[in-house]
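Derivation of every value follows stated rules applied to the coordinates shown; laboratory data play no part. Quantities reported herein were computed from a predicted structural model and do not represent experimental measurements. Cβ atoms are built from the backbone, for glycine too; each structure is taken alone.
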Structure I
Amino acid sequence: MKFTESFIISLIQEHYNLEVSCKILNGYDELNFLLTDSSDKKYIFKIATEEHNPYFLEAQVKMIKLLSNSVLSEKFQHYIPTINNQDIGQIILEETQFYFRMLSYLEGDFWINQKQKTSSLSKNLGLFLGEMDFVLKDFKHPAANRYYEWDIKNALEARKNLHCIKSHQNRRLVAYFLLQFETEVTPNFADLRIALIHNDANDYNILVDGDRIIGLIDFGDMVHTSLVNNLAIACTYAMLNSEKPLEVATQIVRGYHEKMALTPLEVSLLYYLIAGRLCISLCQSAFNHSMDSTNEHHFITEKPALKLLDQLIRINPLKAHNEFRLACGFSSIINTSDNHETILKERKQYIGNNLSISYNKKVKIDKGALQYLYDDQGNTFLDCVNNVSHLGHCHPTVVKAMQKQVATLNTNTRYLNDNIVEYAKRLTATLPKELTVCYFTNSGSEANDLAIRMSRHFTKQKDVIVLDHAYHGTSTTAIEMSPYKFDGKGGFGKMTYIHKAQNPDMYRGEFKYGDKNAGEKYAKDMDRIIESLEIESKKPAAFICETLLGVGGQIALPPNYLKEVYAKVRKAGGVCIADEVQVGFGRVGTKFWGFELQDVIPDIVVLGKPIGNGHPLAAVITTQEIADAFNNGMEYFNTFGGNPVSMATGLAVLKVIEEEELQKNALEVGNYLLERLEALKPKHNIIGDVRGNGLFVGVELVKDRVTLQPAVPEIDQIVEMMKERGFFISTDGPLYNVLKIKPPIIFSRENAADFVDNLDAVLASF
């Protein structure tokens with residue numbers, strides 16, 4: 001049935017005995033019309049279909065009448081009865097029941113239209129809502145005890161529409177906040193105060209005049225739920241399109257608490273309740289898109305809601321909680337004078353003192369949120385360096401997979417389990433066909449240790465060739481083949497069976513950028529080592545190399561380097577091992593694995609914790625031939641390498657990389673980051689070199705571009721200054737003068753731009 005303006009005019013004449021003009025208004029749910037009588041008096045006319053429970057419409061009438069008889073009377077509409085003195089009229093058209101109501105018209109401008117929204121306006125909104133909820137605190141109606149998808153209590157139900165969000169970045173953001181809602185809010189439902197609330201104080205329902213709140217309309221979302229949800233919803237919509245959303249919410253909380261005192265628990269959950277409302281809205285909007293809805297009201301807050309959710313994740317929830325507490329007159333939960341003396345003292349007492357801590361002013365991290373980290377002082381940091389959290393901190397897909405499996409089964413590999421076989425199949429499918437056999441461990445160090453052990457079984461040799469300045473882990477064997485450690489402070493020196501090859505550094509090394517044959521020339525150093533072994537009647541057991549050098553200086557290998565080296569090592573009888581711990585799984589962008597950049601196929605590939613997004617999972621993948629040689633009668637058993645939880649985690653990581661197209665993201669964002677960093681070189685002489693692939697990036701800093709004198713301690717000052725601006729980076733390289741930039745591969749273009757803009761400002765001081 002289509003309700004035309006002429007039909008409404010006749011309906012009003014029949015049931016209200018009024019002569020009016022009519023204008024159709026937009027609406028999310030019910031049909032709405034603006035009526036004007038001969039004296040220019042305005043009314044709102046609403047029509048609901050039979051899908052609307054008339055008993056619920058009655059509840060709306062009673063709630064509005066209660067408010068209309070309170071001190072807030074002028075701020076609410078009044079019902080205009082029919083000529084039969086009915087607040088709700090009924091008609092049957094085309095065998096369908098419809099319900100109609102007429103309400104008085106409130107003058108004023110909608111919140112959404114106010115260009116300048118002062119802090120006084122925000123506080124006045126809080127005062128108004130608090131006073132309204134105080135009036136309604138004892139109001140009850142059975143019809144409001146309903147399930148409603150727009151009730152924040154039901155935020156987790158929005159997950160059913162998550163798949164409708166097409167943008168990987170946006171879907172991940174919403175999924176993250178729904179995970180936090182499940183963790184932080186859901187367990188506290190039983191302890192929250194319950195009330196019958198308006199439930200929709202949005203920016204199109206609040207009427208304002210200057211700094212005054214002059215009205216609230218539309219009670220169609222009323223529901224019996226947690227009282228604080230009414231405040232959370234008002235905060236949500238008032239924060240939209242604000243550059244300082246936390247300040248807006250804080251003022252609303254301040255005003256609300258003056259009229260309707262909040263409990264500490266309600267205040268502690270408000271940040272997550274606001275996010276929950278945004279998640280409901282965004283999932284519903286995405287669903288409406290999927291249904292090809294043409295109702296513009298279905299999408300009206302989509303863009304500002306996405307912006308606000310992105311703003312929220314950049315706000316440390318501890319900071320938000322504390323600001324809300326202070327607005328209510330509660331004590332602060334942040335000790336700004338805390339210099340962590342207690343934890344530092346206890347760490348020194350109970351933890352090995354050679355376990356270092358980053359930064360001069362120590363940071364205590366309490367929570368991770370995708371590419372962000374939150375400390376105990378309310379600060380937020382963009383994580384530009386923790387490559388182990390490959391998909392970001394607390395990625396919801398990975399977390400849910402881990403939670404489900406750990407609640408089901410976690411045991412060793414002596415029992416049959418589908419997860420280990422499925423993961424091995426999925427993992428080897430990403431590798432060349434020659435690499436088919438998997439061994440699972442708990443760390444990259446353990447995996448490198450195992451790879452060397454396997455190479456020695458296969459070749460019956462012991463000597464291992466490594467690159468100078470390389471680092472391969474913390475086990476005894478890994479330390480022995482890590483010049484970064486054994487040549488460094490406290491190191492025990494090189495073992496006789498370890499051999500260091502020249503570091504193929506085209507910026508600082510013997511053969512420079514522009515030398516088309518640099519790869520082949522650096523590879524010739526392998527001849528020296530192999531020949532020295534031949535003199536002693538030895539052969540190499542293995543050559544192990546990161547396929548982009550991490551601790552060696554964030555160096556991308558010269559073209560053809562590995563192709564030449566692998567050929568020489570194999571000809572001498574050795575095994576070629578690719579250390580992909582920090583490089584693989586799409587980080588380099590153009591390829592899934594670092595060794596693919598060199599167009600080679602290793603004999604053994606070693607993977608580390610990034611394949612489990614920080615979960616203790618690592619792997620060694622090799623050929624059937626090497627695996628057969630290793631199977632010499634001695635059992636290989638790793639108690640929890642390959643356990644069901646680790647395998648479920650690994651499967652989730654692979655799933656996310658594929659579904660969210662993160663290799664493509666690493667390429668596009670990495671290229672943008674490298675371009676922006678390269679553009680800084682003409683401005684800042686301290687930048688000697690910018691290099692890398694995808695989101696594996698190094699910036700080498702020098703005091704002089706001719707002498708290449710390393711910019712130390714300047715680089716340490718830069719790292720500290722960036723931390724103070726909210727960016728975590730670190731240093732690397734043999735001379736400790738390379739900025740290490742290896743963020744989670746969900747890093748966005750906006751993240752890269754923020755990082756470079758701030759680095760530009762910091763470098764201006766040098």
Structure II
Amino acid sequence: MSTKQPVSPAFQGVIGRTVQESVPDWSNGPKAPESAPNVVFIVLDDTGFAHLGSYGSTIATPNLDRLAGGGLRYTNFHTNSMCSPTRASLLTGRNSHAAGVGMIAEFHNGFPNTRGSISKETGTIAEILKEQGYNTAAIGKWHLVPGSEQSYAGPFDNWPTGRGFEHYYGFLNGETDQYYPELVEYNRAVAAPKKPEQGYHLSEDLTDRAIEYVREQKAAAPDKPFFLYLAYGATHAPHQAPSEFIDNYKGKFDQGWDIVREEWFERQKELGVVPPQTELPPRNPLVQPWDSLSANEKKFYARLQEAFAGFLEHTDHHIGRLVDTLGELGQLDDTIIVLISDNGASPEGGPNGSLNEHKGFYGVPTVVDEEIKRIDEIGGPTTYNHYPLGWASAGNTPLKWYKTWVHAGGVKDPLLIHYPRRIKAENGIRSQYHHVADIVPTVLELIGVDAPREIGGVPQLPLHGVSLAYTFDDADAPTRKRTQYYEMLGHRAIWHQGWKAVTNHVPGTPFEADAWELYHEEEDFAENRNLAGQYPEKVRDLVERWWTEAGKYGVLPIDGRAMMERAFDIVKGRPLGPHATASDGGAIEYRFVPSSLALHTTDIPILNNHPHTIEAILERDDVLEEGVLVADGNRFGGYALYIRHNQLVYHYNYFGDRHYTIVSNRELPAGRVKLTYEFVPTGAGRGNVRLFLNGEPIGSGDVVTSNSSNGAGSFTVGHNAQTAVGLDYEAPFPYSGKLIEVVIRVQPFPAQQANQLVQGIAAE
């Protein structure tokens with residue numbers, strides 16, 4: 001009887017009793033197809049259709065223009081109108097709701113279409129290519145992991161290293177300070193390699209890491225292809241860049257957004273990125289005529305746009321460094337470079353812009369005559385600036401509306417593809433209708449591999465996208481895309497064979513009341529002529545088709561609530577995170593021990609001016625021990641409880657504009673102590689703070705807060721991440737003694753007091 005037998009499907013040889021009777025297997029794991037290209041995805045953030053020089057703007061983007069000149073520009077390419085859903089579609093080749101990311105990761109609502117992370121049934125291109133013999137790396141913004149999973153306990157399945165990437169360096173959330181970012185390397189928090197005064201900027205840091213990765217990978221395996229996913233924070237707010245880049249634009253936007261929009265529109269027609277018959281729509285609502293503004297408003301708004309332009313040019317400069325590196329290594333011709341923006345330009349700066357974009361989220365108005373006093377700080381580390389929506393409207397020229405909308409201004413975005421080995425056209429323009437879910441099928445076709453039927457034992461959904469490789473050689477080929485639905489915040493749209501029906505949903509109103517618009521996009525590029533009244537049957541047909549697509553791709557249930565309503569109501573409705581327990585009467589208690597990793601969303605106490613206490617238990621060996629016990633925020637707003645000069649200090653930072661400090665009236669002893677801070681609301685956005693040592697009062701004071709007592713930055717225990725909330729210490733100011741535990745208890749409002757507070761808010 002023979003003893004020779006196969007061992008497993010992975011082993012291709014034969015094992016006998018001895019080596020002489022056996023056959024070895026030297027296949028050594030997966031191997032990429034012969035001559036397989038490298039793949040680089042570059043993702044810009046909140047960059048509008050018109051912002052790149054090759055798409056009509058006067059902002060200098062020579063390196064991106066160089067990619068466009070040596071490849072293809074797509075003028076009818078679409079995304080999902082917000083960052084997380086677009087990234088999910090880009091990485092999986094599926095519609096974002098089917099992938100589980102119908103909304104940004106923080107606001108998942110307990111349904112499969114908004115779980116806040118990519119489902120296992122929709123594997124990423126990194127997972128696919130790694131099994132095809134590629135090396136993989138993700139650098140930069142991720143924004144595809146729920147906040148409740150952003151701790152050292154994980155789970156890490158939805159972090160980049162859990163979704164097919166062998167290397168990761170970047171930030172997990174939707175935005176970060178470009179000078180003081182929250183950085184993660186693999187699965188741990190890390191500090192930036194240097195400070196802004198030493199020349200640090202996140203875009204440069206991310207590019208350095210990308211270049212290092214490419215060089216090291218090619219040194220280790222010259223013939224092995226790589227997949228690099230490089231997602232910049234640019235040009236999402238804050239619009240921060242070195243002053244020399246911002247100063248390049250001094251005076252260049254003084255003519256205002258109305259004239260700039262018209263100039264860019266004329267350039268677009270000259271470049272051929274919009275059809276010659278395109279009409280420029282009127283201003284979006286809330287965009288003020290530039291000529292109606294005061295002198296201070298014009299000066300302030302122009303400088304905010306100069307900062308944006310400098311930010312984009314600075315990013316372009318660093319992308320050029322990466323492209324140059326690929327050329328130096330002889331890899332450029334054999335690399336597929338795909339560059340997109342994740343959605344249209346952002347209106348989140350509101351009508352007036354701001355030195356601190358967090359104000360807008362809480363309804364705090366910008367007082368231009370006050371903020372202009374700090375105009376020279378714009379774009380630097382002491383501001384968190386965002387431009388007014390008039391500049392976002394110009395950035396989306398000639399399209400209507402913005403990010404979060406599903407009109408063209410929210411979803412029609414730049415796409416550059418550069419692949420010299422395959423694309424022979426120079427400075428080519430392609431107008432076929434396509435969607436971000438079409439990128440993965442395109443890359444797989446170019447490499448010559450099929451999408452797997454299962455990954456890690458999990459059966460996979462079929463790809464939803466349509467490869468656009470057919471457009472490379474034929475500019476006039478009819479689009480192979482037939483239908484594409486859209487949904488965001490209850491806004492809905494569907495494109496089918498050249499026609500588009502779209503509606504903006506008003507939060508709090510029934511979906512049946514939404515007014516649908518109709519555009520024949522083959523003839524009306526900018527969605528300028530609403531034909532709904534002329535073709536009601538076409539509208540009804542497209543709306544029915546939307547519902548069919550919604551059922552097919554898991555769009556339901558639709559959630560039409562406003563962003564801030566989702567942010568707070570969903571948190572209340574979710575199961576409590578690992579730090580929290582509920583008690584009688586609706587109070588929630590959170591328990592924390594010191595950690596170097598910041599916590600987000602569902603893990604942190606949402607205070608919202610509710611009555612609350614913070615209790616810190618310490619074992620003090622020395623009265624010289626000091627530092628931050630707990631902090632939520634940074635220099636742009638928040639609170640911190642800390643020990644300084646042997647006194648307990650509570651500091652509330654009102655958006656960087658006003659500071660309230662309550663200091664204990666006695667020094668603290670050594671030994672085991674219990675330090676308590678108590679907040680009692682006394683009116684709308686007002687409260688009284690009291691400090692206690694082992695239950696004895698040691699200080700009090702009044703504060704005026706925003707509608708939320710939470711901060712603009714990170715929640716941390718045992719230190720203050722990024723920049724300091726307080727004025728008398730520098731971050732991270734870690735507590736130097738033994739901090740045993742921090743307990744935060746958030747109480748519900750008594751009904752009578754809640755009514756008084758609501759009345760107070762309404763009266764202000």
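General remarks:
- Parent structure of the calculated result 5.5, given that distance in nm of label points 7 Å out along Cα→Cβ at positions 274 and 514 is the read-out and I, II the choices: I
- Label whose coordinates, when helix-only ellipticity at 222 nm (-39500 (n - 2.57) for each DSSP H run of 4 or more, over all residues; to 500) is calculated, return -12000 (choices I, II): I
- Entry that produces 112, 57, 51 once Cα extents along the principal axes in Å is calculated, selected from I, II: I
- Test item: FRET efficiency 1/(1 + (r/R0)^6) of positions 522 and 722 (r between Cβ atoms, R0 = 35 Å, to 0.05) calculated as 0.15, pick one of I, II: II
- Which entry (I, II) yields the derived value 11 for relative contact order in percent (Cα under 8 Å, 6 or more apart): I
- A value of 2.7 for distance in nm of label points 7 Å out along Cα→Cβ at positions 338 and 546, calculated from one of I, II, originates in structure II.
- Top of I, II by mean count of other Cβ atoms within 10 Å over residues 442-449, largest first: I
- Source structure of the calculated read-out (distance in nm of label points 7 Å out along Cα→Cβ at positions 170 and 666, 5.3) within I, II: II.
- When mean count of other Cβ atoms within 10 Å over residues 90-97 is computed for each of I, II, the largest belongs to: II
- Once FRET efficiency 1/(1 + (r/R0)^6) of positions 202 and 450 (r between Cβ atoms, R0 = 30 Å, to 0.05) is computed for every structure in I, II, the highest value turns out to be that of II.
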